[in-house]
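Nothing in this text is a laboratory measurement; each read-out follows from the coordinates by a stated rule. This is a predicted model, so every value here is computed, not measured. Cβ atoms are built from the backbone, for glycine too; each structure is taken alone.
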Structure 1
Amino acid sequence: MRLSRFNESDFPSHIKLKPSTRARRMALRMDTRERLFTLVLPPGASLKKALSFAQKHEDWMLSRLEELPTPISFTDGACLPVFGQVRYLRISFDKTLKRTNITLKEKEIFVSTNKEDPAPRIVRFLKKLAIEHLQELATQKAQSIGKTVSAVSVRDTTSRWGSCSTDGRLSFSWRLIFAPPAALDYVVAHEVAHLEHLNHSKAFWNVCRDLSNDYLEGRHWMDNHGAELMRFG
């Protein structure tokens with residue numbers, strides 16, 4: 001059976017198929033946000049081989065999924081570590097309100113809303129906080145090495161915490177707002193260092209280390225706990 005006849009319902013619910021004309025072999029890619037795996041299929045792949053490949057890696061996939069931290073939804077009482085400070089979501093519903101108002105306090109994020117599900121508004125609020133902080137930090141680090149940041153944006157990426165383009169544009173995952181300060185600082189230092197070295201040479205890592213407040217702690221946390229940032233929302 002050819003790729004065009006694949007039926008995704010034949011596979012476990014934690015697997016979704018992704019035909020690719022560029023792939024040379026089958027591969028599994030974990031999506032920590034959706035808590036599932038994407039099975040990349042090259043041209044000419046058969047249903048029989050795809051199922052066999054998935055079954056061969058079933059125990060490994062289930063083990064990886066079990067290791068993922070418990071999701072934390074943006075609901076009343078949720079505990080969120082924002083910029084290293086634990087804050088609790090306090091949501092007050094009032095259908096007479098004309099708009100949702102969100103205030104960041106020392107130990108709380110207070111939300112007054114007329115929305116039964118204010119999660120999208122909360123995400124928008126957190127993204128705004130993230131980009132303001134990331135832009136300020138990236139600009140400061142870039143100036144320290146005589147470089148200029150063209151622009152800073154935030155996205156909801158699943159495979160990369162940050163990126164740097166050849167024209168000096170930096171992009172970060174907005175979920176870095178939930179990372180410890182040393183980890184967030186390391187990711188920003190990493191991308192700013194690319195303004196000087198668009199590679200991962202020894203010179204690049206020296207700049208990254210110099211720009212980081214705590215290089216070892218920040219890198220270690222992202223390498224070992226970065227996936228935990230996908231649990232929020």
Structure 2
Amino acid sequence: MATSTNVTAASVRTKRERMWRRIWRHHLPLGAASGITVAALYFTRPYPDPIMRGSFSTAYPALFLLLLTLGIGPLNLLLRRRNPVSQDLRRDVGIWAGIVGIAHVVIGQQVHFRGRPWLYYVYPAGQRHWLQWLPIRHDLFGITNYTGAIGALLLLALFATSNDVMLRRMGTPGWKRLQRINYVVFILVAVHTFGFMTIEHQKAPFVASAVIGLAATVVLQAAGFAKRRARG
């Protein structure tokens with residue numbers, strides 16, 4: 001009985017130490033970097049509307065946090081580092097990608113139609129469009145909003161399951177399959193990003209940074225896949 005109690009106490013102590021280690025090594029730096037980046041973009045953008053600035057300032061940090069979650073695994077493979085199924089750093093970066101990404105979606109729903117967020121997804125009554133019988137937005141603006149909303153919902157699902165409890169309940173294969181939704185999120189976010197950059201005629205430096213980040217992620221994923229294939 002004493003041995004069982006000692007094992008339980010040691011397990012609780014180990015979990016507590018791991019939690020504090022993640023807070024100090026990952027969450028505090030990631031939270032500080034996210035906050036500083038959001039603030040820097042918010043206060044340097046020329047938009048007179050604070051909601052527009054809030055939407056823009058959360059978009060790019062959310063994008064690059066997502067790209068970082070997809071880059072950590074391939075980098076581990078290419079650098080011949082240990083690449084476990086669930087890695088604390090990758091998980092914690094994903095948590096902050098979820099936090100900033102959801103904040104971007106919530107703020108972004110207020111930019112164009114104040115108090116009428118449904119108009120992001122359906123045409124206003126009386127507005128003429130290509131398929132008049134289909135009220136669902138099917139223009140670039142609509143596609144961009146739908147990909148962003150679906151991506152956010154999937155990101156929320158990943159955010160909710162990025163913990164040890166869900167890993168144990170689902171088992172490694174099931175949990176890993178769910179986490180692969182991240183690749184779908186990547187495609188949706190890429191479409192959303194390029195859509196809004198086109199609509200808003202975004203400046204070249206921001207377009208270039210998004211293109212480079214997305215392209216680098218694709219290259220890393222391809223290299224990681226090739227490395228896994230080579231290992232058999």
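From 1, 2, which structure was FRET efficiency 1/(1 + (r/R0)^6) of positions 76 and 204 (r between Cβ atoms, R0 = 30 Å, to 0.05) = 0.10 calculated on? That value comes from structure 1.
Taking mean count of other Cβ atoms within 10 Å over residues 68-75 as the criterion, the top structure among 1, 2 is 2, with the largest value.
When FRET efficiency 1/(1 + (r/R0)^6) of positions 20 and 36 (r between Cβ atoms, R0 = 25 Å, to 0.05) is worked out for each of 1, 2, structure 1 gives the greatest result. Comparing relative contact order in percent (Cα under 8 Å, 6 or more apart) across structures 1, 2, the highest value is found for 2. Upon calculation of helix-only ellipticity at 222 nm (-39500 (n - 2.57) for each DSSP H run of 4 or more, over all residues; to 500) from the atomic coordinates, which of the structures 1, 2 produces -11000? Derived from 1, not from the others. Thinking of 1, 2, which structure, once P(r) over Cα pairs in 10 Å bins from 0, in percent is computed, gives back 7, 25, 26, 25, 15, 2? Going through each structure in turn, the value belongs to 1.
Source structure of the calculated read-out (distance in nm of label points 7 Å out along Cα→Cβ at positions 196 and 212, 1.5) within 1, 2: 1.
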